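Rule-based calculations on the coordinates, nothing more; no lab input. Small disclaimer: the values here were computed from a predicted structure and weren't measured. Cβ atoms are built from the backbone, for glycine too; each structure is taken alone.
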Structure I
Amino acid sequence: MKYPPRAYAEAFLLALAEGLSSENATSRLSSVLRKNGDYARAGQVVHEVEGILAEKNGGRMVRVEFAREQESAVREKILSRFDAQDRVTVVVNPTLIAGVRVLLNGEEELDVSLSGKLQAMLG
């Protein structure tokens, strides 16, 4: 990657703050990513944009990983535990075997999965 995803994200948000329409800013970002050979990592740039916006609004980036797909009632109950400013992503991670894992801002982790407990036991 020619530039880190955060640099692209900050430039994108600056363009929006300076009055560029979201359509034009997105088009320009896409062009720059292609020109620099970084288009394959556009998802990382989007993730950084979401993180910056969540942080500015007093929220957090939250990733909730389940071992299996959950019923909508269970998902909604878990999502209701977070603030409206939080950016919550729910994914299925079959490597967990059973349980749930929660990551806050990519740093703090709550792992109550079976694989996490097994790793803790085996040390």
Structure II
Amino acid sequence: MSHESPTPVERFNALTEAFAGAPDVTRPSDEPATQRGFGSSALKVKNKIFAMLVGDRLVVKVPKARVDALVAAEEGERFDPRRDGRVMKEWIVIAPAREGAWLSLAQEAMTFVASQG
């Protein structure tokens, strides 16, 4: 009996389901099919992205101090979307070993983004 763990896409889809019915949250499945490109597979609150799947890794938006703490704890790395060293200070790529923390980190990100102007 093979006990395969879910793929990152399956795990992200399950994560998006956890936000079904949450106020002001838009899931990728809620977007029109014409929405492609950056953020097309993203969770949004008040139309602002708070979590997305990039490749096979979860990327979330949290306060810079939280990013610093997560990086220091080796729970993720700074998000460098252009791969040129210009990191986004409030975004973190969650380490694969931390997949069990995806939901709590996404909830934290949603709260953070919802609280911004």
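Out of I, II, which structure matches 0.60 when FRET efficiency 1/(1 + (r/R0)^6) of positions 75 and 107 (r between Cβ atoms, R0 = 25 Å, to 0.05) is calculated? Show your work: numbers first, answer last.
On the way: I: 0.60; II: 0.95.
Computing FRET efficiency 1/(1 + (r/R0)^6) of positions 75 and 107 (r between Cβ atoms, R0 = 25 Å, to 0.05) on every structure in I, II gives 0.60 only for I.
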To test your reading of the models, identify which of I, II gives 2.9 for distance in nm of label points 7 Å out along Cα→Cβ at positions 51 and 67 when calculated.
I
So P(r) over Cα pairs in 10 Å bins from 0, in percent, computed for just one structure, reads 14, 47, 32, 6, 1, 0; which one of I, II is that?
II
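Once distance in nm of label points 7 Å out along Cα→Cβ at positions 19 and 43 is calculated for all of I, II, which comes out largest? Intermediate values should be presented prior to the final figure.
Details: I: 3.7; II: 0.5.
Of structures I, II, the maximum of distance in nm of label points 7 Å out along Cα→Cβ at positions 19 and 43 occurs in I.
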Which of I, II yields -9000 [helix-only ellipticity at 222 nm (-39500 (n - 2.57) for each DSSP H run of 4 or more, over all residues; to 500), calculated]
II
